[in-house]
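Trainee: Multiple structures are listed underneath, in structure tokens.
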Structure 1
Amino acid sequence: MNTLKQFYIGGAWVEPLDGATPLQRVDPVTEEPAGYLAMGASADADRAVSAARAAFPAWSATSRETRIALLERIAGIYQARLEDMAQAVRKEIGAPITLARTLQAPLGLAHLNAAIDTLRNFAFSTDHGRSVVVREPIGVAALITPWNWPLNQIMAKVAPALAAGCTVVLKPSEIAPLDAIMLAEVMHEADTPPGVFNMIFGEGSVVGARLASHPSVDVVSITGSTRAGVEVAINAAPTVKRVTQELGGKSPLVILDDADLKTAVATGVMQCMMNAGQTCIAPTRMLVPAGLYEQAVAIAAGVANAIAVGNPDDPATKLGPISNRSHYEKVQRMIQTGIDEGARLVAGGPGRPQGIERGFFAKPTVFADVRNDMQIAREEIFGPVLAITPYTSEAQAIEIANDTEYGLAAYVASGDPARAQRVAARLRAGTVLINGASFDLAAPFGGYKRSGNGREFGAAGLAEFLECKSITSA
């Protein structure tokens, strides 16, 4: 077992200042110790912020062309290390190797390339007659990211922050440190100026809280649970800094009566179960017309039961383990809660899949007859658990879909494009995907209600790292 004992601050690899007890890392496949990770303290956060603050004047004054050149160098080196990145995600969170190679690692590169395209065309100055409106880098950006899609969520923040001219302090999840360390190596190899990119590990209640409250941090961007987002906002409030949050979700899939039922249900099940259900936008609530309901339930159960669960090293594996013990135990509790609430279990259930004796593996689980007042319909489980609910009219489907404290994403399946657009317009969510559409990295991404505020991706994501100034002449 090895100890990951360094942070990247001011263009160099450094050890923590206070020698705190390292955190033991655990392999989610075997439940065996996988090494240790040095954890930072407030003093380490201060050191990283100081490095970022010192680098800000020079970096914020660079030209668009200089920033594009750096991002292109980063993208080129990242491209060369794609397999290394994929293997890191496989090891640390148990992502199936095929998923790691096709989505987990490449999504970080996609965000880099999207940020480059956005930067090339972004209007930092616009003429309004007597006034000129300019957008300037906001300052030091603290970026707090989770473990479930680590490279995607890191680069969705780092790339636009650097493109905007901000300097950054990244606090990745301690559950997924390997890919973050590789990313820091990429930044170093790309000759990122010292202090422009800094990275430290630490608990959210310690390092995250210090970054959020630090007077020299100008913006905090967090992806995580709603609880974590609230804590960051509370800690940031006394310094009146900008806070952007991409938080929890309980996304509905509204299947209309004119949809291709088999395709819509099968696609919805696989989207829900992908990455062991550890996806904030997963369509975990499937709403089906009453007349097609039992047919849809049977399709969903069949698809779930056919999902290959097993060792992430196997290219045929579709569903690996939950990333860590505490979350695995939560998922198991929520599955039992669904049974206790009286939902009809049609696939999966508590415990590990048959033939698997160790590891944080959960069964792909489908509940039918789920009422919207049940806990499994209202709480984000963040595991491979789908709830199916019937409805009797389009209006009722929309009402059920919107009856949630979350509003990160929603899905619509319909054979009529105009009808799908009409329903999408009435769903209270920041992103609506129709008929299995994939994400557009140039379109804004973020949530309504308790799913957060602010936006990532494209021009809207870049703008979150900019201040707006108007200059008016007599």
Structure 2
Amino acid sequence: MQGMVYLVGAGPGDYKLISVKAVEYIKEADTIVYDRLADDRLLAYARPDVELIYVGKASSAHTMRQEDINQLLVDLAKAGKKVVRLKGGDPFVFGRGGEEALKLVENNLPFEIVPGITSAISVPAYAGIPVTHRGVATSFAVITGHEDPTKAESSMKWDKLATGVDTLVFLMGVENLPYITEQLIKNGRAADTPAAVIRWGTKPEQTVLVTTVGQAAKDVAEQGIKPPAIFIVGDVVNLREDLAWFDRKPLFGKNILVTRAREQASALTAKLEALGAQCLEAPSIKIVPPDSYTEIDKAIQELNTYNWLILTSVNGVDYFFNRLTQGNKDARALAGLKIAAIGIQTANRLMEHGIKADIIPAEFRAEGIIDALDGKIGHGDRILIPRALVARDILPEKLTELGAYVNVVPAYKTVTADTDGTTLAEKIAAGKIDLITFTSSSTVTNLLSLLGPNGAELVSKTKVACIGPITAGTCLENNINPDVVAEEFTISGLVEAILKM
């Protein structure tokens, strides 16, 4: 069976700038052949059984030669594979996609091109520099800053480029900046022409150096700017002063560790990244089924014997309704039950199942919950609490003191995630993390377990933000003083508290 190759542009760096079609093909791929500039988070869209082949392509340090990459694509297609060749930027803008496509044509193999957003226009845009602007620039050129080294002589028409185009964008040109600027000046471009060097454009670690053509090489050398970076020349650079937006976001440049379970981390990450942060998702916990569903299944079959159902988390809601369905029941089985949802997020998830909670205690403190239920729970009431296998016992104890019968059944359990604790500890020790977020007590205890015996000492070296007082209390029990404790115990409340730091 003949395969298919998709030459896919991954965009300039911000992984969210990839096209819908590109994501579709990544999801379907048998094999993904990817470059250094393609964000690893794009690989999260792939199937669990996908074959991943990294081919490097860093400046002057290629993991695999281009000729070998071309042949690899041929071999994979001949083997019947559906292949995504994931390339930074656009395949046809200095991406050597044409060479790869021609090799496939030579072997009568089918292919498709999926354009990507080129860094030539997107990186300046993220720096607040439009490549064209009425009254300032009506033309722009995209130029390689690194010509084919096998060519006998340069094909650059410097005499025409230097003054014939308003805005010049050089890709991969940082290492050749002395030569590029020398040629521009020699061929008529004024040395005081505004210029900018933008490194890791569109990503949270983006840095922008505003300079001039005459000063650029010296400034780059002094500041030690390395690839990947672009060099842009023209009066449009002056517009950055007014149009800069990305690097003015409130959390821009902050490296934040998100410790939530992987399946839940995206909500917090999305909010933080929207504010300019660079998030490292390093789950300290993993949500898994309990050792046995016997207890919760039995309770579900006897729901009509209970007066109250108390759901303490989003996970509790999800696992409870999953077992409800497995028991051949639906929301109608809850008729006659009073339901308490601890926290707004738990209540919102409950609403997704068409159930509105009767009571929503604002916080997961036993005292707060008891206050909310005061006068509503009668002596002898039967209460079902499906929750994590290991959880604090104070709530059922307080309810029992009120004369209620409380049945706590394991709906799920939290275990330590398989995150690389050693690498994480090294990042924290090196000061590469500005803030650690904790969204539950288990994220605290499991992160400390991942980091090893010096975990608490390491965590104390950086700032810590907790979703609420219970989580903060767990930090204090481990000699960690939280810098931020959210007033509203939700993801949005946590983000709001971080912004006030």
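Trainee: Figure out for me which of the structures 1, 2 the number 4.7 belongs to, where distance in nm of label points 7 Å out along Cα→Cβ at positions 29 and 421 was derived from the coordinates.
Mentor: Working: 1: 4.7; 2: 3.3.
Derived from the structure labelled 1.
Trainee: When mean count of other Cβ atoms within 10 Å over residues 101-108 is calculated for each of the structures 1, 2, which structure yields the highest value?
Mentor: Working: 1: 20.8; 2: 14.6.
When mean count of other Cβ atoms within 10 Å over residues 101-108 is computed for each of 1, 2, structure 1 gives the biggest number.
Trainee: Follow-up question, since we're still on this one. If P(r) over Cα pairs in 5 Å bins from 0, in percent, for residues 5-68 alone is computed to be 3, 17, 29, 26, 16, 8, 1, which of 1, 2 is the source?
Mentor: Details: 1: 4, 15, 17, 15, 13, 12, 9, 7, 6, 2; 2: 3, 17, 29, 26, 16, 8, 1.
For P(r) over Cα pairs in 5 Å bins from 0, in percent, for residues 5-68 alone, the value 3, 17, 29, 26, 16, 8, 1 is produced by structure 2.
Trainee: One of 1, 2 was used to compute distance in nm of label points 7 Å out along Cα→Cβ at positions 333 and 453, and the result was 4.9. Which label is that? Before the final figure, lay out each step's value.
Mentor: Details: 1: 3.0; 2: 4.9.
Checking each candidate, the match is 2.
Trainee: Out of 1, 2, choose the structure whose coordinates give P(r) over Cα pairs in 20 Å bins from 0, in percent equal to 20, 41, 29, 10, 1 when calculated.
Mentor: So the calculation was done on 2.
Trainee: Out of 1, 2, which structure matches -12000 when helix-only ellipticity at 222 nm (-39500 (n - 2.57) for each DSSP H run of 4 or more, over all residues; to 500) is calculated? Provide the component values of the computation, followed by the final result.
Mentor: On the way: 1: -12000; 2: -9500.
Clearly, the read-out refers to 1.
Trainee: Out of 1, 2, which one gives 18 for relative contact order in percent (Cα under 8 Å, 6 or more apart) as computed from the coordinates?
Mentor: Working: 1: 18; 2: 10.
Answer by label: 1.
Read the figures in this text as sums done on the coordinates, not as results from a lab. Keep in mind that this is a model prediction, so the values were computed, not measured. Cβ atoms are built from the backbone, for glycine too; each structure is taken alone.
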